[in-house]
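These are the structures in question, set out in turn.
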Structure P
Amino acid sequence: MADITRDGEDFVVAAEVIATALHLAPADVPGLLRAGSIKTLSEEGVGDDEGRWRLTFNHNGRRLRLVVDATGAIVTRSVVDFGRTP
């Protein structure tokens, strides 16, 4: 499977991509997504960013942000560790 594929209007991101960035086991990702422990956000670009989407995944103080084109190819990737709050 490619890292990111299109499913109609949606994007499907491989569990390995999310797991690596968020320091998780790939097998745990689907359950954490279903439980809402991994928060997701998808934003469609406008203006200069038309034809791109920003896909964001947050879990336990870490954020994975992917900017992808219409085919799902990664344009930019960033991971930020905000640390855990007490």
Structure Q
Amino acid sequence: LDHGLLPIFVLTLSLMVFAAAGAIGGSGFLAVYIAGLISGNSDIRAVTILKRFQDGMSWLAQIIMFLILGLFATPSQFPAIMVPAVLL
């Protein structure tokens, strides 16, 4: 497999493991976590490429998470929330 296709292969395999676990009624998150533990402890030939890809994906996930959390904030409700928050 070409080194450029390895990140796509890993992402696809993760989604397939998640879907397969969900199809049989299991936890997709747990299945992907266990698959990651197994593959992380195995001998992979392109570790640096995959680590760089996974680092980029984790940054992207953090950006999306904080963007979504920011969209949940309602500035008009801040004054009502601020007083109890400061008193605690």
Structure R
Amino acid sequence: MLYWDKEIECMPREELEKLKLRRLKESIFRAYTFVPAYKDKLDKAGVKPHDINSLEDLTKLPFTTKQDLRDNYPFNLFAVPMSEVVR
């Protein structure tokens, strides 16, 4: 099945950049607020969600390494409370 979203894929570049930035900000806010491992990682890098104001700010974000995943898997990577995790 092919995926095609005409509204997004044919969007003018300026609007697409705004959409990307909005989604990036939402993702960073959610990770910082709800995922302990990412909050720690961002704090160590000196980055707060409000520091992300442009797509160029993506360079401020630290990489997630294999060791980060090993050290935090699985419970420190959940973005929802355990009561909402379905197994």
(message) Computing relative contact order in percent (Cα under 8 Å, 6 or more apart) for each of P, Q, R, which one ends up highest?
(response) R
(request) For the read-out distance in nm of label points 7 Å out along Cα→Cβ at positions 43 and 75, a value of 1.3 was computed from one structure; give its label from P, Q, R. (result) P
(message) Suppose helix-only ellipticity at 222 nm (-39500 (n - 2.57) for each DSSP H run of 4 or more, over all residues; to 500) works out to -15000; of P, Q, R, which structure was it derived from?
(response) R
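Hey, Rg and Dmax of the Cα atoms in Å derived from one of P, Q, R reads 15.7, 42; which structure? All intermediate terms of the calculation are to be shown ahead of the outcome.
Details: P: 13.0, 41; Q: 19.4, 59; R: 15.7, 42.
This value belongs to structure R.
Any read-out appearing in this document is the output of simple, stated calculations on the displayed coordinates, not a laboratory observation. Keep in mind that what you see is a predicted model, and the values were worked out from it rather than measured. Cβ atoms are built from the backbone, for glycine too; each structure is taken alone.
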